[in-house]
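Chemist: Please find the structures below.
Throughout, read-outs are computed from the coordinates displayed, never taken from laboratory work. Remember, it's a predicted structure, so these values are computed and weren't measured experimentally. Cβ atoms are built from the backbone, for glycine too; each structure is taken alone.
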Structure P
Amino acid sequence: MAQYAIGDIQGCYDPFRKLLDRISFDPARDRLWLSGDLVNRGPKSRRTLRFVKSLGKSAIVVLGNHDLHLLAIANDVGVSAKNFDSLWKILGQGDCDELINWLRKRPLAHYSKKLDTLMVHAGVPATWSVKKTLARAKEVETVLQSDNYVDFLATMYGNQPDRWSKHLRGGDRLRFIVNALTRMRMIDSKGRIDFSHSGPPENAPSLLSPWFNAENAKWRGTRIVFGHWSALGLIVNEELVSVDTGCVWGRQLTAVRIDKKSTVTDVQCEA
């Protein structure tokens, strides 16, 4: 069985299928780790969702911020429709409710003990161990999978609080967990999340640094697979696998084999 990590597909269905052909993916034998943002911006979000759902246990998916946007829009929660035109195309179709229900039951974090690898969409706060990360993700997953999950979606948006505290409660607590796992890129010297910079790390203000450079991070020793940061691009080493290589911006869609010595396969995308 081969296991591959693939970054943000964002509705780029045709490059995704081409990439699977290139790695000779067999759903009866192999497994995909998809780091979130299955939808938005690309031309075929609905088809992407349908196909990934059809893969069943052969595809492990964690939720990204654009996936959560789709859940919000589908439930008429107060999020601007600007820049989300492609998401509207998913709604009103015959299997829309089925796809939305499937999506909201995806986790925010996935861990394999055998591979000692954790996958999230964006990042992991330095103060969280792998065990704590899974527990925090479970808090949000439990609400998303409950009957009153729309109430949570209505309080999900916002940049505060920007720093973790075990004393956070209610909407503030859940909002921070979502922001850390699905939106985080840069942090300041005190570990506060900064949302102002989404470009390459080397172009960021000097007081900011990538989340994965935090000193004494409690998750260290476990490999982290993540996407979300197309300007960061591909990173493959013993500690990090960054797999958002900007397909939706006309760059590449990339698969990294993670169950043995890393091999990288990519396909060219069209903007």
Structure Q
Amino acid sequence: MTDRLNRFLAFWRHFPGAKVINLALVIAGLLTAWALISGSIDNPDRYLPSPLAVAASSVDMLYKGLLPSYFGDTISRLLLGSLIGLGLGIPFGLLLGLNRTVSDIFFPIMNFFQSVSGIAIFPIVVIWWGNSDKTVLAVILYTSFFPVAFNVLSGVREVPLRYIHAAYTLGASKFQVIRDVLAPGALPHIATGSRLSIGFAWRAVIAGEMLAGREGLGWMIFTGQDADMTSQVILGMLMIGLTWIVLDHYLLRPLEADTIERWGLVQR
């Protein structure tokens, strides 16, 4: 019996559609459990709406144009904040790495700020600019800038000093050292830091929309809670999770893996 089971499992692992079938079975099982729990409690519309109720809520919001509008607002904030954060953080990390003494001084400082959550600075940003889009953007910039800058600085510090000295000896300028020595040496860390940065920014934009009262998926969840529309809250949660899975699985993770493989840190 055990041998038959092992042979079946070995066959199933190599079956072309096994992953899709497994995923479909897991999703079906979760939806079934969700529906059973929802049907077994009092007042499910308030505490745990069924999958059908959440689906109906999504159809209603799609028909009214609210869901695409909220989703577009959130994605726009994520793209703007992440692009600016990466555009500033990557060069900043490279510049700090030009001088080893400077990088040693800034390394613990950068480590400190990248470990402080963007939500922790939200109250003081609200004091500065109130509940505005500027506040949300500032928090996104903070959470996207420091992780990538710190990772880039960490990568630059791993570049052997003899390579930098050799480039200067051959007459390279600081710009050429950054372009030809530091940037290629830190590229795997740039890829990893960018993925982390966008991940933190995604959390920050949702929290910022909730706390600052800006339209978006976070605001949709917050207003749904205020209006006792639990199905809208769950719909927002599903949208947030599924959107990040798509972004991470189909864009960020392949980009990081290809970069690391391209520079010979792992074998294909």
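Chemist: Can you tell which of P, Q yields 75, 65, 30 when Cα extents along the principal axes in Å is derived from it?
Modeler: That value comes from structure Q.
Chemist: On to the next question. For FRET efficiency 1/(1 + (r/R0)^6) of positions 114 and 154 (r between Cβ atoms, R0 = 30 Å, to 0.05), which of P, Q scores largest?
Modeler: Largest value of FRET efficiency 1/(1 + (r/R0)^6) of positions 114 and 154 (r between Cβ atoms, R0 = 30 Å, to 0.05): Q.
Chemist: Then there's this: A value of 2.1 was derived for distance in nm of label points 7 Å out along Cα→Cβ at positions 34 and 178; which structure in P, Q was it taken from?
Modeler: P
Chemist: One of P, Q was used to compute helix-only ellipticity at 222 nm (-39500 (n - 2.57) for each DSSP H run of 4 or more, over all residues; to 500), and the answer was -26000. Which one was it?
Modeler: The structure behind it is Q.
Chemist: Just checking, which of P, Q has the largest value of distance in nm of label points 7 Å out along Cα→Cβ at positions 186 and 234?
Modeler: Q
Chemist: If you rank structures P, Q by mean count of other Cβ atoms within 10 Å over residues 42-49, which sits at the top with the largest value?
Modeler: P
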